[in-house]
Structure I
Amino acid sequence: MTDTDQAEGGGWAGPLQGLRVVDLTRVLAGPFATQSLGDLGAEVLKIEPPGGGDETRRFPPFIAGESHYFLGINRNKKSLVIDLQQPAGADILRRLVARADILVENYRPGVMGRLGLGYDRLAEINPRLIYCAITGFGLTGPLSDKPSFDIVTQALTGALSINGERGHMPVKLGIPLGDMVGGVFGPMAILAALHERTQTGRGRLIDISLYDGLIGMLGYFTQLAFLTGEDPPPMGSSHPNIVPYGSFPASDGSIIIAILSESFWGKLCDALERPDLAADPRFATPLGRRDHRDEVDRIISEVTLTRSVAEWQERLAAFDVPHAPVLGVTAALAHPQAIAREMVVNAQHPTAGELRLAGRPIKFPGAPQRKSTAPPILGQHTAEVLRDELGYSDAEIAALRRDGVIDRLTARG
């Protein structure tokens, strides 16, 4: 760690320290992607439109006027309010791009081009720029210009069709994976392009489609459909081909049991005090247990009902059987493993005071990163960045503010 590292924020920012991201994203898919880049140490300049900024700043409930939604996906960023539809505002963006490494946006295809800020124009200013466009359906194809939200993506990719209880209507995934998939594949593509740039000296355009990403995450369900020619049905907590695998009733709740590997079947039978199940030829193979799924689940449920969740946790752990209680989000965030892994951290917010936030999901053993910064209030860093990074004078900043190019805010109701 260098002296400079220590001086700029009290520690190592992360492996992307020194890289600058111009963040033109809003709502969920894009902000989740740029948050990951900020977690990894990049400087993320979130450019928000005048008035109310990112739409999610107005999503209730609030703490000290700040939206829970915005707070959840915008840590480790700086906020600038700039009107890109005004020439002076577009000029500010171009000046930022000239000094940036990465730009991420999640407007519909064509929006940035109409502003004169599309990839071709910005690459002329900075040929090293990595420009990541995150859209619902991608930059090409018959749906490319259509609006998309999480549930739309889940429905069109088949992900929704396999979620829900057996024999019932499918339901959407609780986690908005149709949007958050952009935060998985977007940073992955950006990091690959950064590596390529070390060899070529040039950036490139990246086309991230939430639709493509969620189809990619179907995983083995894709091959199951290809192999059988049939749609995999919703299975609830169960697995289409592995038994037992899912939720089983205890005397005071439910316990998850997951026999993904054959070596655990005998251990489960011992834990259940039913060695006869292991000896039963009907249940001796994964295929046999799948074909007798209802009977296997019924027998196990009759046994699991005789003890509490806590008793089953202790007993299944003693027999090395994969298991888990079904925790609510509050309990999950308070779990000793979450605390030990620093997945809950504190950060000081300018108006809300000390906040609890989710921690960084990527760790670097032996190189602890400095503390996460709280999501910024709207326009918190506009003047600072214009002055310190672009060399605008106080008089120029005042004139831009007077003309409504920057920091044009409206009161929240």
Structure II
Amino acid sequence: MNNHREKRVMVIPGATAQIPLINALHKNGYTVVCVNPYEDSPAFEYADFSERYDILDVSACTKVAKKYGVRAIMSDQCDIAMPPLAAASEKLGLCSIGTEMAELYTNKYAMREFSENNGFPCPKYAQCKTLREAKDFFNSLDNPKMIIKPLDSNSSRGVFTVSDSEELDGLFEQSLAFSKINKAVICEEYIEGTEFTVDGLMYRGKHYSLAISKKKHYAHHPNIACELYFSHSNFEYDYDRLREQNDLYVEKSGLPFGFTHAEYKYNGREFVLIEIGARGGGNYISSHIVPAMTGIDNYKLLIDSTMEKDNYDCDLTIKDEFKDRCAVLKFFDINTKDDGKVLKQILGEKLLKDNPKVLLYGFNVQLGERVKVADNDSKRIGFYIAYGDTKAELDEFIKTVDENVDFVF
């Protein structure tokens, strides 16, 4: 029985994004216990055991972990899971990044403080608990635009761009409502420029920035991404400089192991950190895109590190055969207003289904459903992930999808 329990791992939450991690654990010989509040949680059917509890309830998570005698608690692609995961792990003496590190990598104000204290580019910012504080900060800026976001949330919920202090009257409380634990909003000077993501891995004391994307955003909502285009180089931007800066940030922070997902903006002079999490990029970046871009089994390295089995060398350099490879995470766009329109048909799905270089795709709506434009990341109508061995190959496929996949209302 003890040997059997040695191979048990608890995964939180039970959302769809945890399914690749559960599958990887099974592949590596582990039994999985999944915790989530909802009976119909998508990951439950993939786990060996499931329990219905709020993942933010550390006592409940600890109780479940004890019940099954798990060796570790794990999560991926989920910011809000990291603090309770670390706290429960500490209570049980299990390996994790620790509560202090979980706080640094989920609390946006803590990220700003760390950047400023360690000489990394940083916008003007303030942590605000009241509308008055937010207005005072806005009025102190030379920049006529400010961005507000919950201190600890995810999926771009409660993130707004403000260009007039009066707009805060309606937006501040909305943003504050999405702050999960520490009820506060971070206000910061808006940075004009191109946005990037960097997904990496901390392994044996060194951080490796493995996959960089250039982001595009919806015209109707500049804080919601519609495309992440991954490549190892870009003639317009110095990706080597971005990799070096990102690696240095993580190594200085003292993160012991695990995935990282960072977002930066280039303001014309330097890359400015927007936020960084100690987890893989959402929407299957860590599970699908990073391996496709690098050939690295990053989930095995994450699992082995968490199980304290990282006592061997691993080559994490990008091999020549992957250096020209590009990938895209593309979200579909629709043109509906007001109360939206009823979806009648989706055209062109066969194009996505039949191409071996489409790693994953999905639609978040059903025929007959009334569809509106997305107001946060979770409300996007659908997506696909594809790769090409060259940029030209991928660009041609993106063009073909744009011309053939359509939503009929």
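None of the figures in this text is laboratory data; all of them are computed from the coordinates on show. What you see is a predicted model, and the numbers here were worked out from it, not measured in a lab. Cβ atoms are built from the backbone, for glycine too; each structure is taken alone.
When mean count of other Cβ atoms within 10 Å over residues 121-128 is computed for each of I, II, the one that comes out at 15.8 is I.
Can you say which of I, II returns -8500 when helix-only ellipticity at 222 nm (-39500 (n - 2.57) for each DSSP H run of 4 or more, over all residues; to 500) is computed? Of the options listed, only II reproduces it. Computed over structures I, II, distance in nm of label points 7 Å out along Cα→Cβ at positions 185 and 209 reaches its largest value in II. Out of I, II, choose the structure whose coordinates give distance in nm of label points 7 Å out along Cα→Cβ at positions 81 and 289 equal to 5.9 when calculated. That value comes from structure I. When FRET efficiency 1/(1 + (r/R0)^6) of positions 65 and 201 (r between Cβ atoms, R0 = 30 Å, to 0.05) is calculated for each of structures I, II, structure II comes out greatest. Each of I, II could give distance in nm of label points 7 Å out along Cα→Cβ at positions 281 and 369, but the derived value 2.5 comes from II.
Taking mean count of other Cβ atoms within 10 Å over residues 25-32 as the criterion, the largest value within structures I, II is that of I. Determine which structure produced the value 0.98 for Cα Rg over 2.2 N^0.38 Å, calculated from the coordinates; the candidates are I, II. It must be structure II, since only it matches. A value of 3.3 was derived for distance in nm of label points 7 Å out along Cα→Cβ at positions 313 and 329; which structure in I, II was it taken from? Corresponding structure: II.
Taking mean count of other Cβ atoms within 10 Å over residues 41-48 as the criterion, the top structure among I, II is I, with the largest value.
Looking across I, II, the calculation of relative contact order in percent (Cα under 8 Å, 6 or more apart) that yields 13 traces back to II.
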